[in-house]
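Before anything else, here is the set of structures, which you'll find just below.
Taken together, the values in this text are just the output of simple stated rules run on the coordinates, not laboratory data. All values derive from a computational prediction rather than experimental measurement. Cβ atoms are built from the backbone, for glycine too; each structure is taken alone.
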Structure I
Amino acid sequence: MFVAFVCIETQERMEENGTYYFQVKHLLEDVSGLPCLLLDWRWIRPGLPEELKVGAAVLSGTGTDFTDIAPPERWEDFRRFVRETQLPILGICGGHQLLAAFLSSRPLHEALRIPPMRRLRPGEPDLEPSYHPGFFKERGMFWVEIVKDDPIFRGFDGGLYVAESHYCEVKELPVELELLASTHDCKVQVFRHRTRPIYGCQFHPETTEIRYGKHYPDGRRFLENFFRVVGVRR
């Protein structure tokens with residue numbers, strides 16, 4: 001059995017970010033205890049994970065708007081997979097937003113347009129002017145508050161410190177999803193599916209581990225908990 005890390009980006013940026021994807025691959029192998037497959041999102045369709053003997057999938061983040069990666073119709077196979085599968089899934093940042101879009105009742109071309117958190121207030125500094133100037137971003141380490149208890153938070157006391165890197169957010173959850181954690185500026189930080197082993201997190205547990213390591217252990221613990229909750233890690 002394998003775990004899969006599904007890379008969500010344009011082909012050009014996937015090639016540019018190759019080192020990062022392999023770092024995450026090795027991390028997922030370490031925390032799950034299973035070998036990890038790197039999969040291009042364009043390959044995902046109903047039945048493929050079973051063919052590859054995948055036991056759980058993690059969806060990557062992305063720095064590119066979904067409609068700039070591909071037109072809405074190109075996402076249909078991926079959407080059918082998410083809507084039909086019983087496979088455990090964890091969506092990270094853009095992957096978290098994509099899960100919410102796929103499970104939305106809105107037309108896909110609308111659901112894929114993820115809105116920004118908000119514009120900067122008068123006098124508020126722009127933490128990264130080169131990235132969507134004029135909009136508020138969560139960049140760096142943040143405290144994420146748990147608002148509903150769940151096994152994925154085993155070992156945490158009220159919240160967790162994790163790395164954030166985004167300016168868009170999920171504004172409204174589909175009825176199948178329930179809210180688990182929030183920050184002051186971004187309400188939907190963690191969700192889970194009500195009946196299937198599907199989770200999403202707006203933050204980056206993998207970057208928390210890769211960049212900050214033992215100084216901020218909560219990212220690794222969150223990943224370990226996910227694999228334990230869905231029955232992959234003992």
Structure II
Amino acid sequence: MRINKYIAQSTGISRRMADKAVAAGRVTINNQPAEAGSAATSSDTVCLDGRVLTPVSETITILFHKPTGCVVSREGQGSLTVYDLLPDEYRLLKPIGRLDKNSSGLLLFTNDGQLANELTHPRYAKTKIYEVTLGKPLAPLHRQMINDHGINLEDGNSQLNLERLVDGDDTQWRITMQEGRNRQIRRTFAALNYHVAQLHRTNFGSYSLGELSPRQVARVET
């Protein structure tokens with residue numbers, strides 16, 4: 001496989017960061033300096049800063065209940081990150097998709113590139129379910145607009161399926177969607193002058209948060 005992918009799978013850093021390490025001369029393959037585009041196999045000895053890297057030997061996927069107040073990143077720039085909360089044995093895994101700092105709920109981590117692609121590529125249209133609390137009741141006309149025609153955003157139309165979470169309460173909604181653009185739900189409601197006070201993901205494809213408590217991890221059995 002390409003050297004940047006080999007490094008990324010062995011260390012958890014991004015391929016972009018791996019490319020920078022190669023360009024800086026920090027990577028060797030069988031004691032020879034690696035170059036951009038170099039390939040490596042499990043039989044090669046690959047070192048980063050003199051440390052031998054071990055390629056992934058098994059695929060691992062976990063469910064994590066992300067609390068609000070932490071960012072989905074390795075570098076929090078002063079903020080708490082999800083990697084600060086994960087057990088050590090899972091800190092090389094990569095998140096599948098994102099939840100913003102003020103959102104909570106189901107977040108998956110894996111080292112299985114095929115699974116990550118199946119869950120995030122638009123052609124697979126995996127269903128995601130969220131529970132949302134708005135700062136004020138949603139007007140019937142606005143509900144119809146979102147459900148039936150969608151709301152035009154700067155990156156395209158956003159159509160969500162809305163269901164009340166509680167009969168008679170127009171501030172709490174269950175949202176079902178197949179897309180997953182950046183802050184799509186928040187931007188959709190903001191376009192109609194609504195503030196999303198709480199956003200919580202419960203389902204992602206065939207995976208469900210279930211009874212996981214905030215900060216709790218569950219390994220997916222395959």
Structure III
Amino acid sequence: MTETINPPVPRKRLKREDRDREIAAAAVAFFAEVGFGGDTRELARRLGVTQSLIFRYFPSKAALIERVYQEVYVGRWNPYWETIIADRSVSLQDRLVRLYKDYARTSLTHDWVRIFMFSGLNGEDINTRYLKFLRSRILEPIALEFRAEMGLPDHTVVPLTEGEVELAWGINARVFYLGQRRWIFNMPLEMDIDTIIEHTITSFISGAQAVAPGLIKQAQSKLNQE
């Protein structure tokens with residue numbers, strides 16, 4: 001009996017923009033799984049394309065990694081978060097709870113957390129760029145809004161201190177750790193994330209109330225001595 005051999009299924013031809021998106025999406029999933037040491041030959045094999053086709057769209061691995069950064073971090077950034085922080089018709093605690101509940105839904109995902117970790121381990125600049133962006137768009141505004149909420153001197157009178165910004169960093173560090181537990185340590189959370197965030201913001205407000213006035217007083221005293 002003669003064995004029937006089915007002819008290979010031809011690879012579907014895609015429009016350029018569709019192929020671009022396909023490669024970018026596959027690169028996000030690939031680097032989140034294996035890290036930035038992953039070979040583009042393996043990425044091509046998983047896509048069912050040639051490595052040369054990938055380089056037709058992305059001339060280097062660095063260009064592909066840049067696209068991953070744009071897709072995962074820049075593309076998922078929500079300007080609404082910045083709007084929430086500035087809305088003084090709502091208490092700062094309520095603003096921060098609303099902000100970080102929404103932020104967590106974006107950042108506590110498999111690809112977001114693992115790519116961020118692999119970036120730091122591999123010496124890529126994704127971490128540096130994103131954290132600088134995060135500081136200017138979220139953390140410094142939080143510190144300034146805390147001053148306004150507590151009736152503390154404006155930054156035009158006493159410049160924002162590193163200590164105040166560090167207090168705000170604590171919120172993000174806590175939120176990111178939840179992602180590490182889930183996607184790096186493979187430890188499921190026993191509590192609801194929204195509840196954890198509510199507790200985290202309450203702790204931040206209480207801690208900042210105790211610490212920030214002293215930081216500002218020290219900075220003001222230093223200014224008066226100059």
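Overview of values
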{"item": "Distance in nm of label points 7 Å out along Cα→Cβ at positions 55 and 111 from the coordinates reads 3.0; which among I, II, III", "result": "I"}
{"item": "helix-only ellipticity at 222 nm (-39500 (n - 2.57) for each DSSP H run of 4 or more, over all residues; to 500) derived as -7500 - corresponding label from I, II, III", "result": "I"}
{"item": "Identity of the structure behind 123 (criterion: volume of the Cα convex hull per residue in Å³, calculated), options I, II, III", "result": "I"}
{"item": "Top of I, II, III by distance in nm of label points 7 Å out along Cα→Cβ at positions 47 and 127, largest first", "result": "II"}
